[in-house]
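Below: a set of structures, written as structure tokens.
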Structure P
Amino acid sequence: MVDTREFQRLKRIRHLGLSSVTYHGSEHTRFGHSLGVFHLFERLVAELEYKGHKFSDEEKVLGGCTALLHDIGHGPLSHVLEGVLTPGKKHEDWTQEIILGPTEIHCSLTIIDSHLPEKICQVLKGDPKWQLLTNIIKSQIDIDRMDYLLRDAIMTGSTYGRFDLPRLLSVLELNEQRNSLVVQYKGLMAAEQFVFARYYAYWQIYFHKTTRGIEKILHTLWARAKELYKHGFFSQGGVSPTLQPFLEEKWQPEDYLIIDDVDIWQALKSWQFSSDDILSDLSRRVLNRELFKPVSLPENPPFDLHEQCKQVVQTHGYNPKYYLLWDRASDVAYDYYTSQDEDDKSKPPILVRDSNGKPQDITKLSDPVRAIAGKRKVGFCIYVPDENCRNDIKKLIESTTK
């Protein structure tokens, strides 16, 4: 299965997209992460069986394959271009489509069990029949997060996202219904550390202003390329055959399985010499790390701020359609833990046994976690092309928020 062309493609897709502009070591791939989640599944199952929680052979095979393939649907630069290259279709949709075939992965799975592809998709969709496997792989305290938090912390060289993995695994057990993980009472501090690792990694790695800024440039660059393509600008060449279906929005699954990070970088290298000034400038900025300038916004900005900022950017000679970029924390693919009334209702809370052995939401037992999980913090930011624009917009914000 690992030797299939679909899985090998993950070697050419960076796990953190463009984060290397901020943390130069973060050049690891979806391939490594997928192997890591598979490893953690086997490790956690061994730990749980040692505690007396038995897993059937079917559960072990199904859980291991799901852990290995849970990210098989990621496209170029992972989350950066998700929904941009293929509007309305996320990597989870592609994952199921790839697993269900016709692909080499599908063939490999059916050799093990003719119904294995369908079962994996059931786990990924949260079918109650496989609720335990779903919660182990994708929940609030899961092996997917355990791997990427530590992997991203190591590769970025930061202390954010780190936690005591061996300790956390050692204090996990199953609830009485055998459908969810529960942290033992003695493991409360290990669970707290995990929650705070998520929180700090979110703000210091995944929502880092420098990273988000260059991601936004790539988004507006792609919008410009699509507009130019629509009006026949690339009729004499300038677009690789691999990217053409996505500019046309007439892609097929086989087109998606061909593209990876290399196609994006090759397009940027070509477009930096384009006769279109906007496409050329934006491509050069991404390639050479010539970043837009960030401006933090208040949580409740004035209602007409957008129009005023557009005028500022336009005054400095830029087209605000491509040079005024808005960002907010809710647009980030990763998240941090919040209490159940704030978070996704489809994901159960992190459960910790109290001193009487009763499973409780961690926010009821931990004052520190309750402090950060009670209300989701919102971050707003805009990006403009140069320092003069930034200074003028800062003055504008100061004058409108007094």
Structure Q
Amino acid sequence: MERFLVDVVYDRRRDRLARSTGVVLGGLSRLFATIVRAREYAYRIRLLRNRPLGCLVVVVGNLTVGGTGKTPVVEKFARSLRDQGRNVAILSRGYKSRRDPLAVRGWRALTHRTAPPPKVVSDGRQVFLGPEEAGDEPYMLARNLPGVHVLVDKDRVKAGEYAIRHFGVDTLLLDDGLQYMALKGSLNLILVDRTNPFGNRRVLPRGVLREPVDHLRRASYVFLTKSDGSPSDDLRQEIHRHHPGVEIVECAHQPTHLQSLDGRETHPLALLAGARVAAFSGIAVPESFENFLRDHGASLPLTRRFLDHHWFTAAELETLDRQARDAGADFLVTTEKDAVRLSADAGFQLPVYYLRLEIDILSGAQDFEEAVERVCFPGGVRPAAVTEEMPAVARRSEGLPSES
């Protein structure tokens, strides 16, 4: 049922049942849009109050549900801010992470006990939680970002206060935080997937929009992601129609290499040329991942698509490996986000790699570091580094020499 509804929302099915379901969802969509507009207006006129925390708060989010390539942008932003001397914490809600049992949460509510502290996925030196406890994206960020704190909690005001109090952070990055208005953001970075900017332009549950398109006016900057460098005049004009004068930074998600699940093997993308690849993923927009593989010369005799953030069972992986061998695949490839939900000893007979992506700036700045400086340090005003220790920790963890 969930897969069917996702196909209806993304307009992947056109049969009679899908059309009938779409009519019902359309009515709910209009109701949801009204609620979203009322909530945004209530915060705008201060009927509902947001909470400032006295530090730089960079909100990275999107108007749509998934598919904009947000996590690599958050990672690149956090790394650049860290390298420029900021003490950074990423705050995530930890989508589909393990929660306390319902009985425990109910008893806590009945007895008015204090809510537990946020989950500390990483303190910048050590990763404490796996993907099940933290969620796949926070775990991936923690693993890739030594020197950056990563915390998970639905209450990101509480998580931000904890990060400031315990780690002395001066910069908070809200991962997927555009709809979390309880914490006052200094900057709103809205990501727009250039290949499919707003879906069918309907809000949930009939479309993929979390907010109406005209809420682009909330953006401090707009990042166009998944660009191929070709002109994007129509999309830029639409963005400026809703938010005249907003700066637009255009960027591309570029594959860099293939990595084995255990991290021991790294292969150039040339390995894909002429290879028969079994591709599998559990992401919102699998088409872009599969197109990356084809663009680098791979043929895909087998593709398997699972729901976003899907946790793979042993039986599914066994079936996937058998089907890949039956299809004559040379190896299997998945996304990095999916790879964190696979153990290195998952039992595959064929080699399994994940595709590592990074962000390149195509327009709006010379490079990502300049984009970060323009966004976070307007006028060239940069604060003094808060500590000498954190950048040094980052350098040691990444195998680079320290300044001393």
Structure R
Amino acid sequence: MSSRQIYFDHNATTPLHPEVKREMVAAMEMFGNPSSMHAFGREARANVEDARHRVAAFMGADESEIVFTGSGSEANNTVLSLFVCGTNQCFPGMRPKIVTSRIEHPCVLETSQCLVHRGVDVNYLEVDGYGKVDLQQLEEQLRGGGVGLVSVMMANNEIGTFQDIPEISRLAHQYGALMHTDAVQAFGKVPVDVNALGVDFLTISGHKIYGPKGIGALYVRKGTPYCPFIRGGHQEKGRRAGTENTFGIMGLAMAVDMRGAEMEAEEARLLGLREMLRKGIEERIDDVLFNGHPEDSLANTLNVSFPGAEGEAILLYLDLAGIAVSTGSACASGSLDPSHVLLATGVDAERAHGSIRISLGRSNTIEDAEYMLDVLPGVIERIRNMSTAYIKGGAHAAVR
């Protein structure tokens, strides 16, 4: 194991920002329940509502439109589960059909599959080779009638590709559907304004933006149908039962503040590091394929396939060298199946198995990128030499 430790897996989770840690440590003496009417409770409530205001302001929302949740996955489940209520006539007239994409996070795809068994009609949009949703297919689905919700993520967690959320929202509303976007990977990396996006629901998560784990938030536009996913209490104005995670909420708000201060400069810096890695990999390793859109994507995300080398083997060898990367979504990392995202973009199973995701963050440096470029070629060569199935071609990097 190398004494040098480099973290290139920020799309899975991020370390606490020092200011977030400071905020949460300082708040640890505050133990009051925000629902209590005495001074201890009022202090906690004041901090929760201050945090709500700051989170709302960052995305151009009203504070009454923010519901704190336990995670981004919970927020996504909350939105999708509205349509179980719709089929049970909680909201008379709600259209019972959902349209989503084939490259969503597992918490959307698996919930969608569950909803099918409960009588909800779910249709899936195809994507092109870069991971862009087929807008013509979306309009055809909407024109067919009955669609109550369109749910498409803003930026993909594995390949980084952005979707045209304003246009998708326009189409959804044109045909009478509500619009939800999972903005977990985009929020805090690029500006996110709910009014410019035109969405009715938007999901965020604290631990993706140098905040604490176990806290997320759901934006719900005023007047939008809503049904609590967790019941049994009046918290969050009856929209999410359970005593509020005061420390987590305060940590989320501080993380949002820090994103406001650092996001723009960090995006430019990380884009430079990403392109340095892309160019270096192209120059030093034969036969590679970069996945996702080369330009319209997260500045911090680089997904690359190495034919003849298994992604899990690459990950383990890099880990021994002190470099942490991923083979895809952290929520699916226990599976040996090839990435559903890469398969949806047309990458074959062999190349999908040979992919890794490098996701950069605020602590990464040029020296980190240089070390990666020194180590990675040897790792790939070693794995390919052990593979009897790989025949080295003379072509250099194939870039899609």
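Readers should treat all values here as calculations from the given coordinates under stated rules, not as data from a laboratory. Values in this document were obtained by computation on a predicted structure and should not be read as measured data.
Starting from the value 54, 34, 11: which structure in P, Q, R was Cα extents along the principal axes in Å, for residues 4-75 alone calculated from?
Numbers: P: 46, 26, 12; Q: 54, 34, 11; R: 50, 30, 21.
Working through the options, I get structure Q.
Computing relative contact order in percent (Cα under 8 Å, 6 or more apart) for each of P, Q, R, which one ends up highest? Can you show the working numbers first?
Details: P: 16; Q: 20; R: 23.
If we compare relative contact order in percent (Cα under 8 Å, 6 or more apart) over P, Q, R, the biggest value is for R.
Name the one structure among P, Q, R that helix-only ellipticity at 222 nm (-39500 (n - 2.57) for each DSSP H run of 4 or more, over all residues; to 500) of -13000 was derived from. Let's see the in-between values first.
Working: P: -15000; Q: -10500; R: -13000.
This value belongs to structure R.
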